[in-house]
Each structure stands twice: as structure tokens, then as C-alpha cells.
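For reference, the structures are reproduced in the following blocks.
What follows is calculated from the coordinates using simple rules that are stated; it is not laboratory data. These figures come from a predicted structure and were not determined experimentally. Cβ atoms are built from the backbone, for glycine too; each structure is taken alone.
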Structure 1
Amino acid sequence: MAHVVVERAANGLVFDPADHCPHTTVALVLGVGKNRNYHPRLRTAADLFLKGKVQALIVTGDNSRRSYNEPAEMKADLVALGVPEQYITCDYAGFRTLDSVVRAGKVFGQKRFLVVSQRYHCERAVFLASPHFSPHAF
């Protein structure tokens, strides 16, 4: 039942394909380990930037161990996909989806941004962000 509430909160705010999303200044790319979701997520973020849908990216994720740094890896791979380094900001404290969306506003000053992830993850991010931001911000 909880998934229905999350889906309803995100209704009309999740776009697939990315070409249908609105233009906005920043995309928040949620952290992910190098699993099957990694490359599609980064390709989507790079496409959004390269097509002019967003002007900058915030990559967020886990950096709790010296040997594991999601934001740095994501940034390096986005640069390899053609996104200039100066348009990518790393958030090294995005340990959870809630942390990432709240920090996008409170730390990075964003009130309106796109979230880049898989559909179920985007729906959850919109739901979690709605008390903090206008749900139309995504």
C-alpha cells in the first residue's frame, strides 16, 4: 500500500524518456554503485546536459570509506561521456535519498531541480522531497 502513496505523490512528475522532462538549471544524479543501474543513470544525466535540458549536475552518493567514492566515480564517468568537469558538483554526504534531496536545497541552494535515477527511485525522491520543496520542482 505504501508504494501506491509514493506513486501518487509522483504522478505527473516523473518523465520517461528524459526528452520529455522540463528544462531546469540543475539535475541531481542520485548515487549508485557500479551495478546494472549505473551506466543508464549516467547516460541519462549526460544526455540531459548535452541536450541543454539542464545547465549543471550534482552527483551525490556514498563516500564513507576511503576505497569507495560514488560521487567521484560518477563525476569521472560523466566527464568521459562529454560533460565538462566544471558543470559537475559532488555531494559527498548523499548517503540516503532523503539526504540527497534535502542537501540539494539546503547545502547547494537549489529549490527546483530534476532527479536522475530509475523510475521507482525518482518516485521515492519526489515523495521524500515534497515536504521540503514544491513537488512541481522535479
Structure 2
Amino acid sequence: MLKYILIFLGILSLGLGILGIFIPGLPTTPFLLLAAILFVRSSSRLYEWLVNNRYLGKYIRNYRKQRGMSRRQKIYALALMWVMILLSVFVFLQSFTIKIIVIVVGLIGTFVMGFVVRTAKSDADNTDRTDNRR
């Protein structure tokens, strides 16, 4: 029974991760990572499909390879996210309630990106550190 609950939660997390690609403020990578964790504990077939998927697998493979997102990647992702949020709030959305929801989801996404997703050392950071030792 637990296996099926984990699969259901993994599919839900996968769906949120896919929505995060298109909806500003909804983070993609943390939801895909959560889906991978849930699938690895419940279905090796779904885990392998996710990791090897040509569109979604890159998020997980990059995270595993770098053990997080570089500071540059985080800044770029947050900047792009907030540009889209502000564009949506001030240009496209009419409902005040929806505007508030989009801003709150953006704040949650910013919190997740800043405090949940690990910051990995970028290649430039490693090169600078190596050069200073010489």
C-alpha cells in the first residue's frame, strides 16, 4: 500500500514540476527531485524513466552532477521567475486575488530556491580556488 502512495505522490510532484516549467513562481527542480526520491523508493521503472527522460531528466542529472545549483543558475532562475511574475501581475492578470496568489507562490518559490535547493560550487569557483593555491 505504501508503494502506491509513494507512486501517487511522485506523480503529483512530477506534475507540479512540469507545471513549474510553464508557471512563473513554481519551482521545477525541487519538485522533480522530490518525484525522483519518491520513485526510487517505490518504482525503479518510473525512476529510470524520469532520470532518462530527454526533457525532464536533465534537471535531475545536473543537480546530481553538481550536487545542487550554482549561484549563477539560482540568480538566473530567480531573475527570470520574477520578471515573469511581475509581467503577469502588472500586464496580464486582472483579478486582484489571482495577482496575490501569483506573488505568494513566487515568494514560496524564492524561499525554496534560496533555502531548500543546495548551492553547488560552480566550475569558476573551483578554478579560482585552485589558482589561488599556486
Structure 3
Amino acid sequence: MAARRFWRQQALQALYAVSVGQRDPGDAIDEIVGTRAGAEQRTFVRELVRGTIDFTPQADAIVSPLLESWTIERLPSVDRCVLRMAVFELQCRPHVPLAVTINEAVALAKKFSTEDSGRFVNGVLSAVARTHASV
């Protein structure tokens, strides 16, 4: 489980580089993952990054109504990336248990974002799971 968390962190860093740094997704993945990953880990990161990017319009449409007095654009960049990646997993990767997706997203938000981000991400994703999850 800890190994997957590490590779989710790598995917989040690549998504952040694409979102904030306007990097090409393939270049961001190659730079961040480098030669540390085996084929399975590289595939996992690539699927998370590319899937999240492709699913962003749908993820934003799911999350936006749940943001009280906020817009998705006003969220901290890391929170936005974490939410998009988690919503992608909730909707498109049903083999990943719901609790795992939410717990991993909360851990990423706590580690890489603001003091309140873990609670915020947990609340939003719990609402998504109750109303939109395909699992």
C-alpha cells in the first residue's frame, strides 16, 4: 500500500507540473518518475495522470456544485489536482476501493497542501462518493 502512495505522489507532482507549470504530461511524467519506476509503476502513474487530465471536465462538473461559495479555479492548485485525480479514480477505476481512494487523497492533501486541506478534501470526496460514485 505504501508503494502505491509513493506513486500517487509522483502522479500528483506530474499533474501539478502540467497544471501550474504548463508542462507536457509525457515530459512531466518522464522527469518526475525518471528511471526509478519499473514498467508497472510507470503505467500506474501514466494512467493516473493521463486519465485525470482527460477526465478533468467531468471531475470539475462533479465537484463544482459541492464547493460552497467557491469555484474550482479558486481552490489551492494542489487541492484542485488532488480532487481531480481522486474523482477520476472514483468514477473510472472501480477496482480501487472507495475508502482507499479517499484516504489516499486526504493523505496527499495533508502532505502537500494547506493545514485544512485534508479535512476539505475528505468532505468533498465523501459528498462525491454519496452522490456520484459509480462504485
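Here are the numbers:
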| quantity | calculated |
| --- | --- |
| Which of 1, 2, 3 leads on relative contact order in percent (Cα under 8 Å, 6 or more apart), largest value | 1 |
| Structure from which 3.3 was derived, distance in nm of label points 7 Å out along Cα→Cβ at positions 55 and 95, options 1, 2, 3 | 1 |
